[in-house]
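Every number in this text was worked out from the coordinates using simple rules, so none of it is lab data. Since the structure is predicted, the reported quantities are computational estimates derived from the model, not experimental observations. Cβ atoms are built from the backbone, for glycine too; each structure is taken alone.
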Structure P
Amino acid sequence: MSGTVIKVTKSFTFDAAHFLPNHKGKCSSMHGHTYRLEVMVVREDGKLIEHGSEEGMVIDFSDLKAIVNAEVIEKVDHKLLNEVFSFRTTAENMAAHFFSVLTDKLQPYGVKVEKIRLFETPDSYVEVEDHE
């Protein structure tokens, strides 16, 4: 499999409210979304795990789920995002934040975040990618 890179993606949803102070449109008022977060990861060495119960995997889906739930979903689900974050709660800012947090938490597993997609609506999303 020379030249082949295998990536793993897991999707999550959460419901949250926010508002964007001084926004020129409706988003200046409090409103809610059902967000969908897609987390794509790859092993830092580009290979699969070679030994143990995770042999042949990038990361066990259950491990990825537990990390994303603990570090992101549990902190934002059914929350007023303006009270959770010190930054302006745009999809762009939140996606960049999630990318940074998950990059730090997955590094000990030998896994890096390749891409984050945060859907604010079913047809509108923000994408943050690793371009190293």
Structure Q
Amino acid sequence: MADDASPSLVARLSHVNLAIRDEQASRYFYVGLLGLEEVWRMPQPQPGLWLRIGTKQIHLLRPVDDAELPPQRILDRTPMAPHLAFSVDSVKQVAARLEAAGVPVVFSEFMEGQAFFTDPSGNILEIIEDGDSAED
């Protein structure tokens, strides 16, 4: 365990990378449905896109090895698995938009103001009303 008095060697989060199956489906989902901003991406051999949310980025890249892709899944309850969480003003409003586009949403069985869904590649995502939606 780290000594509480030692300074952190890590200053802040730069970006998160998720493996995707299809660049266009991911663009529609993240930019079209969720409203994230697509930004310039450094040239790379694999397809993908970079997104900005606040001052942070999410990189969506098609891996060279299909074994790196997330499993395709349909959520039927609150997942206890790795996921990316987004702060939102209204979980019900975002969930309604997703459901209208055919994306199944599972509301948390543990707390109000929290829901889960998957992107077109099978990555688990969370939306939560945690009071931090105005920050990074």
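Points to keep in mind about this one:
- Ranked by distance in nm of label points 7 Å out along Cα→Cβ at positions 107 and 123, structures P, Q are led by P, which has the greatest value.
- With distance in nm of label points 7 Å out along Cα→Cβ at positions 83 and 99 derived as 2.9, matching label from P, Q: P
- Value 1.00, calculated as FRET efficiency 1/(1 + (r/R0)^6) of positions 11 and 115 (r between Cβ atoms, R0 = 30 Å, to 0.05), assigned to which of P, Q: P
- When FRET efficiency 1/(1 + (r/R0)^6) of positions 35 and 51 (r between Cβ atoms, R0 = 41 Å, to 0.05) is computed for each of P, Q, the one that comes out at 1.00 is Q.
- Answer label among P, Q for the case where helix-only ellipticity at 222 nm (-39500 (n - 2.57) for each DSSP H run of 4 or more, over all residues; to 500), calculated from the coordinates, equals -3000: Q
- Relative contact order in percent (Cα under 8 Å, 6 or more apart) - structure with the largest value, from P, Q: P
- Source structure (of P, Q) for log10 I(q)/I(0) by the Debye sum over Cα atoms at q = 0.11, 0.14, 0.15 Å⁻¹, computed value -0.45, -0.71, -0.80: Q
- Here distance in nm of label points 7 Å out along Cα→Cβ at positions 59 and 91 is compared for structures P, Q. The highest value is that of Q.
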